[in-house]
Structure I
Amino acid sequence: MIGGILREPDDDQREALLSALDPAAAICPAHGVDADACVLAAQRVSNWGRHVVGHNYWELGGAGDKGFVTLLTLRPRADGQGGGFDAVERHIAKFSSPTRAILAYCEAAQRRR
């Protein structure tokens, strides 16, 4: 991301992402979730598929059917004492297919309601 704006994808990146998320058109409405919102969120979070682990275009937390990866982020210390950083770990779910990832996205969207 440059200046808060995603770089535009090239044609191959756009086609790859939209092809991978094609099942969303059928899966999302069956779960009461807007398929366009699913795809738009994937575009934004994954930077048009440039940053994806285990078909998880939304950085869904927890574990998927293929487990998870641990994402380590360093953040400035909250207490403000002497500078330094705190390590923050997040588990990002991995899925065996885009279809399983889309199902997990829909389940997460239903829980947020």
Structure II
Amino acid sequence: MTNVLVYKKKGITNAIEIKGHSGFDETGKDIVCSAISILAYTAINAMLELVDGKAKYINEDGFLFIEIPNDLDDKKLNKATCILETVVVGMKSIEMQYGSYIRIRYKEV
């Protein structure tokens, strides 16, 4: 199962942690893992491109952590927040269809 932990600061998403493999199918055929990965990598690439190369992330096998940097001006902070909130919407859509393979939790920080 893939566990997604959404970190919220004053109710706004500021980081996402993704752990584990979904186990829906074997590697290379796992559509749930692929969907989760596409959302996560799109978030990183969007942060790098749309927030002027500002992205904090850790990417290891079966683990991905994306965090909004602390040193953003208001315009870039809004973009970064929108990117992560959009990823959360996508993850919730996956969870609605494949809830046995992905679990989303929230943590206020």
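Just so it is clear, none of the values below were taken in a lab; they were calculated from the coordinates. Remember, it's a predicted structure, so these values are computed and weren't measured experimentally. Cβ atoms are built from the backbone, for glycine too; each structure is taken alone.
Observations on the model:
- At a computed 2.0 (distance in nm of label points 7 Å out along Cα→Cβ at positions 11 and 91), which of I, II: II
- Parent structure of the calculated result -14000, given that helix-only ellipticity at 222 nm (-39500 (n - 2.57) for each DSSP H run of 4 or more, over all residues; to 500) is the read-out and I, II the choices: II
- Of the structures I, II, the one that -0.27 was derived from, the read-out being log10 I(q)/I(0) by the Debye sum over Cα atoms at q = 0.10 Å⁻¹: II
- Per relative contact order in percent (Cα under 8 Å, 6 or more apart), the highest-valued of structures I, II: II
- For 0.5 (distance in nm of label points 7 Å out along Cα→Cβ at positions 51 and 83, calculated) the corresponding structure among I, II: II
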